[in-house]
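Heads up, there are several structures right after this.
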Structure I
Amino acid sequence: MEDIIFNKLNYPILTFTTFLPLIGVFVILCLKIVGLIKWMSLIITITTLVVSLPLYQHFDKTTYKMQFVESHPWIPLWDITYKVGVDGISILFIILTTLLSILCVTVSWKAIQNKVKEFFISLLIMETALIGVFVSLNFFLFYLFWELMLIPMFLIIGIWGGPNRIYAAIKFVLFTLAGSVFMLIGIIVLYYAGGKTFDILALSKVHYPVGLQFWLFLGFFAAFAVKVPMFPVHTWLPDAHTEAPTAGSVILAGILLKMGAYGFLRFSLPMFPDATKVFLIPMLVLSVTAIIYGAYVTLMQKDLKRLIAYSSVSHMGFVTLGIFTLNQTGLEGGILQMINHGIVTGALFLCVGIIYERTHTRMIEDYGGLSKSVPVFVTFFTIFTLAAIGFPGMNAFIGEFLIISGAFKAKTIFAVLSILGVILGATYMGWLYYRVVLNEINPKIKKHLSDLDLREVITLVPLIVLVFYIGVQPESLLSYMHVSVEHLVEQVTGTQGEGLNLYSSVDLIANYIKEIFGWI
């Protein structure tokens with residue numbers, strides 16, 4: 001029996017949620033008044049969030065099967081269908097996308113002064129593409145959304161970005177396209193090796209030869225590693241973050257980086273379990289390297305946005321570490337940390353964007369003593385700084401705790417090394433906070449400072465609520481993923497939730513490597 005549950009509701013909720021922002025684009029195209037364009041964009045993004053909410057109310061947490069599935073023939077000759085659905089892993093990223101899209105609109109209310117219509121159109125197209133990635137159950141549809149995301153992000157960076165925006169935009173596109181080409185080749189190979197179908201669920205049930213899995217894993221890895229981004233293909237990220245407008249940075253950190261990690265969860269692990277075991281140690285090494293390297297480089301940054309950008313390399317290293325522990329604790333921690341990173345890092349970029357609008361400088365040395373001038377802003381910034389450090393009672397603490405616990409179950413050395421990243425993380429965030437908030441105030445920027453207005457407070461409050469809610473009630477999110485993650489672990493390791501014991505898997509991996517070279 002197919003592992004799906006067709007739509008329980010009387011309307012295509014996933015299609016509505018995915019394409020509502022795109023419908024809004026056509027409405028905005030007819031508008032000429034700037035104020036009306038902004039309000040329409042806000043209404044559309046809020047409506048998209050509201051439309052998606054029944055997904056969580058009617059979601060069945062007791063099954064790993066895909067739910068709210070919609071399937072319609074599209075190009076029958078190649079078995080291409082419009083097929084969408086969600087499980088306990090993908091459903092959480094829909095609400096993250098719809099929520100952050102609203103905040104991107106509100107934070108851009110005054111920040112974007114030129115080509116306003118085009119900017120908000122780009123944001124809405126981006127929202128459709130991102131939601132589409134997380135709901136697609138057909139590889140053709142998935143790749144369509146995956147590539148569609150490039151166009152609006154390229155425009156957001158290249159048109160509304162900083163002085164080096166063209167360089168950053170082109171670098172972003174080149175890195176992403178280079179990885180996507182290898183994934184496209186892998187999808188075509190899967191189409192023929194899996195029985196001439198693009199159906200993701202059907203392809204996940206096929207057991208491919210180990211040698212083929214090896215090369216397919218590498219092909220998909222090229223695309224996903226760039227998106228995460230993993231060390232050493234992370235160099236596009238600081239430039240893109242630094243030059244992007246605030247909304248672009250929030251989307252990059254909050255949602256786009258999650259696409260790579262989601263790809264590992266949805267494709268690499270269940271489709272290529274034998275290759276995953278072969279690459280397990282290298283993936284864990286790369287993850288720990290990203291954690292420590294990203295944190296160390298963050299310490300040396302002088303630009304606020306570059307500092308937060310490099311911290312994302314370290315934080316996403318924790319995510320991939322959790323994923324490749326291949327046990328339920330680590331995987332759930334990795335998924336939860338993807339959500340947490342989107343909330344906290346997105347919030348930090350919002351804070352930087354808000355203060356930049358007043359001072360027009362991102363250099364840390366230009367700041368100091370903000371607690372005396374903008375106490376409301378500092379209150380929000382303090383909470384998000386503590387959350388980024390992983391302070392107990394806040395959301396990131398739970399994710400890091402689960403990831404490190406899972407790493408101890410997999411192999412102790414990786415858990416110990418990751419703790420060094422936690423220490424460095426507390427160091428660079430504490431050092432940043434001291435220089436910006438507690439140091440002596442810079443008289444050159446004092447005259448430009450004003451505290452948060454109502455719009456900015458409303459923008460940040462939902463993220464504050466999520467920081468504490470997830471920190472106190474993590475089960476509210478973890479409960480969605482328990483069964484799906486348990487099934488994923490079983491697909492990869494053959495055990496329920498226990499994961500792969502790296503200490504006893506050396507002979508197994510050696511046999512796989514022999515098969516790979518035999519296949520070559």
Structure II
Amino acid sequence: MWPPMNQTKLLFLVFCSLACSCTNYEKQPGKSVFRYNEAANITTLDPAFAKDQTIIWATNQLYNGLVQLNDRMEVLPAVAKSWTISESGQDYIFHLRTDVFFHDSPAFPGAKGRRVVAGDFVFSFLRIIDPKVASPGAWLFNNIRRAAEHEAFEALNDSTFTIHLAEPFPPFLRLLSMQYCSVVPREAIAFYGVDFRRNPVGTGPFRFKMWQEGVKLVLLKNQNYFETENGERLPFLDAVSVTFVPDKQSAFLEFIKGNLDLMSGLDPTYKDELLTKAGALQPKYVSKINLLTQPYLNTEYLGFMVDQAVPGMKGRIPVKEVRMAINLAFDRRKMIRYLRNNIGIPGCQGITPKGLPSFDSTHVFYDYDPERARQLLASAGYPEGAGLPAITLTSTSDYLDICKYIQHQVSAIGIDLKIEVNPPAAVKEMKSEAKLPFFRASWIADYPDAENYLSMFYSKNFCPKGPNYTHFSNPGFDLLYEKSMSETDDSTRFSYYRQMEEIMMDEAPVVILYYDQVLRFVQKNIRGIGNNPMNLLTLKHVKKSM
């Protein structure tokens with residue numbers, strides 16, 4: 001009898017088998033196939049359910065929306081070649097291209113994809129808000145005119161599509177770039193029904209070939225794609241191959257061997273192997289791979305439930321001075337350098353991360369200042385922490401090292417910080433139901449505008465109905481938030497954003513830890529992959545030399 005095989009070795013062998021096994025198409029000589037691994041499994045290829053990065057990356061290759069974002073987070077045309085916005089900011093008129101076609105599919109007569117028309121966007125957007133579909137992206141259209149819902153989306157003719165909002169919302173165009181807003185054909189939805197999730201039909205640069213769930217996904221070049229670059233039709237790649245092996249160490253080894261073209265992010269298991277403490281590639285890898293990095297629209301923070309009226313919270317929430325003291329009592333720069341190999345930007349500003357135009361790098365709200373922290377504790381009636389009840393911070397195991405670091409540093413000024421570790425799903429549920437007095441959290445932008453972050457502190461967004469997990473409430477903040485939503489001039493709106501941030505940070509419902517960074521490790525023969533603050537993977541511009 002063969003001896004038992006440990007799990008890591010088994011996963012490694014499975015990965016090697018998958019990396020070496022390809023469809024017949026991929027084995028053809030001269031074909032450029034881009035390969036990456038997703039440690040998290042993918043659950044659907046329907047853009048109506050593109051709620052996490054694994055689905056977003058895949059659907060971004062298969063579908064298009066009205067507009068798209070470039071790597072500078074600027075809104076560019078996609079299926080819409082141009083648009084106009086009414087003076088009121090409530091009416092959007094999109095003029096569509098006439099050369100965009102759905103992928104060939106058995107759903108169409110003769111299995112030949114047809115041209116996209118304005119009515120397809122009416123259908124796709126009504127599908128998003130249909131309660132029977134239960135799309136997690138339905139909130140995107142909370143602001144449409146509700147008096148006549150079916151008139152909120154109108155096809156004036158085959159190439160003119162309109163959206164009517166109930167109230168102006170300046171970030172709306174960026175919101176429309178989300179994968180939820182992709183156009184899908186009614187024929188395919190009717191033909192496949194619930195199986196559309198694994199039989200996607202879009203307009204994107206790549207078309208669906210095969211998906212063995214939990215094992216492999218293969219997409220092929222869309223020969224009829226409408227976009228060009230320097231006169232050459234996109235995409236340049238012949239295929240995309242995605243494996244789904246959960247063991248990140250195995251994926252890392254395959255990447256180093258050249259069997260994967262891209263590795264995104266940094267796992268603790270190989271952090272020090274790849275990067276120096278200063279955040280640069282280790283010398284032995286400089287000639288073998290490229291490192292692409294830039295600010296990520298992801299703010300990591302600790303949040304206080306500041307609403308004493310929430311059942312069970314009375315007496316458990318530290319007063320403002322104690323919250324401020326915690327903000328000042330630990331060194332974020334050392335934390336980033338020693339715990340994250342200098343990957344990330346110390347969170348000394350506000351909730352808005354670097355990478356958004358309204359980010360103000362000159363305004364420091366909280367930096368390491370233990371003496372000021374002690375003064376605040378004393379002014380709150382807790383000199384050197386005397387008489388201050390223990391404070392419990394709830395986190396997941398992934399951030400235990402950071403939580404312990406903060407625990408150690410705040411103890412120096414007399415704060416007794418306890419750490420409670422729970423599974424991610426439990427922390428998420430308790431946070432959204434306002435059951436945690438102090439918790440670790442992060443906010444990754446849904447769309448590139450600071451409003452997405454500041455909405456977490458608008459009093460009408462209290463959880464569980466909205467993203468205000470701290471139940472922060474301030475009339476001045478709310479007034480500025482509402483004014484910013486009717487302001488179409490960016491510089492004026494950004495001024496409102498900064499004032500809102502100042503009000504919120506002065507009350508200290510959060511402790512900003514750091515602003516994350518996008519990390520992409522790429523093989524040397526890959527060009528044109530780009531990098532962006534949303535960490536959106538766009539493969540239509542990629543070239544791979546053989």
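Throughout, read-outs are computed from the coordinates displayed, never taken from laboratory work. Keep in mind that this is a model prediction, so the values were computed, not measured. Cβ atoms are built from the backbone, for glycine too; each structure is taken alone.
Of note:
- If distance in nm of label points 7 Å out along Cα→Cβ at positions 364 and 476 is computed and equals 3.3, the structure in I, II: I
- Structure responsible for 25.6, with mean count of other Cβ atoms within 10 Å over residues 252-259 calculated and labels I, II on offer: I
- Structure with the greatest value (metric FRET efficiency 1/(1 + (r/R0)^6) of positions 124 and 212 (r between Cβ atoms, R0 = 35 Å, to 0.05), set I, II): II
- For Rg and Dmax of the Cα atoms in Å computed as 24.9, 80, the structure of I, II it came from: II
- Each of I, II could give helix-only ellipticity at 222 nm (-39500 (n - 2.57) for each DSSP H run of 4 or more, over all residues; to 500), but the derived value -7500 comes from II.
- Here mean count of other Cβ atoms within 10 Å over residues 268-275 is compared for structures I, II. The highest value is that of I.
- For the structures shown (I, II), relative contact order in percent (Cα under 8 Å, 6 or more apart) is largest in II.
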